[in-house]
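Pasting the structures here.
The numbers here are math on the coordinates, done by the rules we state, and not lab data. The structure presented is a predicted model; accordingly, all values stated were derived computationally and were not measured.
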Structure I
Amino acid sequence: MSPYIAEFIGTALVVLLGDGAVANVLLARTKGKGADLIVIVMGWAMAVFIAVYVTASFSGAHLNPVVTVSLALAGKFAWAKVPGYVAAQMLGIGISLGGPTGYAMSPARDLSPL
């Protein structure tokens, strides 16, 4: 697997699973509605764990543009790879936020008082 594809998939997994944990606790009509903060914390922890486990051997599992740029500034990552990694990570973030932020939102369904 290409390191860029790995970064795309890993970043998308982190955001999608982490935001899913938050949505489970905050949204009405979910099984986790009103749960403690530990549910969100564990959801994000598992999201990061799964993404790192899946992508570490292919790309180093940066999974965040800040990590990629910081490693390059420290001289531990080639600057030539930074644009590709950051682009893949930003695409992963954008793709994974479609559902949780209302890409397919239906106001009649999602905002109804029922």
Structure II
Amino acid sequence: MHRIMGAVVVYLLLGLMWAFAYDLVELLRPQSFVSEGSPMSLLNNEIPPPKLLYFSFATLTTVGYGDITAANPIARSLAVLEALVGQLFPVILIARLVSMELYHRQLRKESGK
């Protein structure tokens, strides 16, 4: 059970990490994100950090509402990478947990003989 809770925490931390990466991109390249067709900027308080956190988790879970989009090639590349991580992490985690369960069942079966 601790492994599952730990994996959930890691998944949430991945979302936070990506949000900080988007903040950094926005600080280095203002107007890297577009909301409803108009560029936003952290410097002008047009894009509060919670919006990038929202964008991060929408991307990580591949919901992609479309209200905020990455306009800069660097931001787009990060978004694609985050979407890949968001899909691969749960798949690999579930595969690992299933294989561990099967292994432990086999051990219990062999020790019960």
Structure III
Amino acid sequence: ISGVELALAEFSKLDHLPNHLLLCGGGSSLEMLMKRLESGEWYKNLAFTKKPLVQHIQPEEVVGITDSTGNVSDHTFITAMGLLRVGMDTLNSGAASQKTSMKDKLNRALRT
């Protein structure tokens, strides 16, 4: 829980944190973590206006990426899907200028 609290505390410039949190990755599969996030009062020292709803993001909720294999079944694949989306966006952002190298595209993406 302290890792989640620490990560959310980084958003100190926001007046309020969103009341719906979506988790992904294998670490969020820990049953004890989900139970504590759903039932504990960990959120009270953070900028929430009410107790947040905590859920796993599902693969079908990732915009622009479709699993044609049927093998992507749960939240543990979301990080890879997100990286794929960043790569696709990077490649597409330079499609108009064919002279832009992949290195230039990656450098531009890392600067933003």
> So Rg and Dmax of the Cα atoms in Å, computed for just one structure, reads 16.5, 55; which one of I, II, III is that?
Replying inline: I
>> Given -25000 as the derived value for helix-only ellipticity at 222 nm (-39500 (n - 2.57) for each DSSP H run of 4 or more, over all residues; to 500), which of the supplied structures I, II, III does it correspond to?
In response: II
